[in-house]
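J.: I've put the structures underneath this note.
Bear in mind these aren't lab numbers, they're just calculated from the coordinates by the rules spelled out. Predicted, not measured: the structure shown is a model, and the values here were computed from it. Cβ atoms are built from the backbone, for glycine too; each structure is taken alone.
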Structure I
Amino acid sequence: MRGSLMAADGPSERDALLADAALLGLTPAQVDQMQAATRQDTSAEGVWPENVDTIWAWLSVASQWRVSGVVYLGLDYAGVRAALDALAISVGPDLWSGLQVMEFAARDVLNAQLNR
């Protein structure tokens with residue numbers, strides 16, 4: 001599969017993978033390291049399936065902060081709404097609640113870092 005640094009099924013695909021990697025300045029050893037890292041067991045890590053939509057929405061709006069001086073107040077909801085609409089992300093009560101949970105947690109962490 002050309003264009004994928006993470007998958008190579010068989011010798012010819014491995015050759016193509018290494019050729020693509022070489023174009024990016026990667027050595028075969030670096031490709032092997034990347035592949036090994038992606039094969040690690042991550043069953044205890046990651047995002048629970050029921051939170052995936054909220055995470056994608058959050059990543060889409062995480063730059064929409066209202067700031068006063070050096071204090072993070074919260075997300076600019078008009079900017080959040082514009083970004084979600086532009087990306088055709090449907091917002092229901094569960095998604096909105098999840099975004100607010102992330103907003104409040106991020107705000108507290110960001111403001112705590114300012115007070116160090």
Structure II
Amino acid sequence: MEIDGVDITLITSSRLVKFMRKIGINKRLLGITLGSTIRWGGAPKDVTQWFLAHEFCHVLQYQKMGFFKFYWTYLTGLLKTSYHTHPMEIEAHDYGLANGPRMVTYLGPLAKIDK
């Protein structure tokens with residue numbers, strides 16, 4: 001899949017996400033982005049516009065920062081603050097709100113439309 005000229009992979013029903021929930025890393029985890037691969041824990045039809053835009057922002061952050069800086073900044077940030085007040089998550093949340101509606105183009109006919 002390509003969004004704004006950036007190649008990404010969207011994996012649905014991700015076993016990694018389900019495993020992370022099961023062992024208690026984050027019981028409410030919806031998905032995770034590793035490099036340019038977005039992993040969604042649910043069914044393909046349940047991927048939302050906001051989620052795709054939010055995770056795509058993490059892909060852009062990763063591209064801008066590179067592997068080490070991205071993960072160092074993200075992980076050390078979690079040690080200093082919560083998920084909801086982490087600067088990278090705030091940026092992704094805001095990006096999701098601003099860009100979610102245009103993501104329906106990439107999700108196709110089975111996409112769940114955010115209300």
Structure III
Amino acid sequence: MENEHAVAILLNGPQLKGHSQIVPKRHVMEIDELNPEEVYAFSQLLQKARRRIDQIFDCSSIAMMNGPKQKTQPHLHCQIIPFPKEQGLRELIAKKFNVPEYVCPSEEELTKLANKLK
């Protein structure tokens with residue numbers, strides 16, 4: 001599946017069956033590097049692929065891999081992972097990295113973070 005500015009790839013070494021990636025055809029590290037036409041095409045293909053995966057597996061999650069700090073592939077891409085309904089991204093991350101599923105920051109910590117994000 002593809003359009004003028006992006007391509008959907010079904011992974012041959014998936015985390016789960018149906019695991020796919022949406023990749024812009026022009027190599028960029030961050031979504032901010034795409035022009036508006038490329039962002040539109042990228043998001044349209046992401047929606048189309050996610051809908052199709054959801055029809056087949058009745059579940060999906062999307063994770064955007066953006067920026068030079070992500071380690072898996074050196075380019076912008078979105079992962080579409082068809083998680084079973086009984087398992088979600090939190091559980092997968094918690095198991096893989098041996099961390100709690102939920103971290104509950106204090107109200108003060110949340111306020112500080114919210115102010116930084118403004």
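J.: Can you say which of I, II, III returns 1.6 when distance in nm of label points 7 Å out along Cα→Cβ at positions 17 and 89 is computed? Walk me through the intermediate numbers first.
T.: Numbers: I: 3.2; II: 1.6; III: 2.3.
The read-out comes from structure II.
J.: Once volume of the Cα convex hull per residue in Å³ is calculated for all of I, II, III, which comes out largest?
T.: On the way: I: 195; II: 104; III: 141.
Greatest value across I, II, III: structure I.
J.: I have -15000 for helix-only ellipticity at 222 nm (-39500 (n - 2.57) for each DSSP H run of 4 or more, over all residues; to 500), calculated from one of the structures I, II, III. Which structure is it?
T.: On the way: I: -18000; II: -15000; III: -11500.
Of the options listed, only II reproduces it.
J.: Let me ask something additional. Taking distance in nm of label points 7 Å out along Cα→Cβ at positions 65 and 97 as the criterion, which structure among I, II, III has the greatest value? It would help to have the intermediate numbers written out before the result.
T.: On the way: I: 2.7; II: 2.1; III: 1.5.
Ranking I, II, III on distance in nm of label points 7 Å out along Cα→Cβ at positions 65 and 97, first place is I.
J.: Assign the value 18, calculated as relative contact order in percent (Cα under 8 Å, 6 or more apart), to the correct structure from I, II, III. Numbers along the way, then the final one.
T.: Working: I: 18; II: 28; III: 24.
Derived from the structure labelled I.
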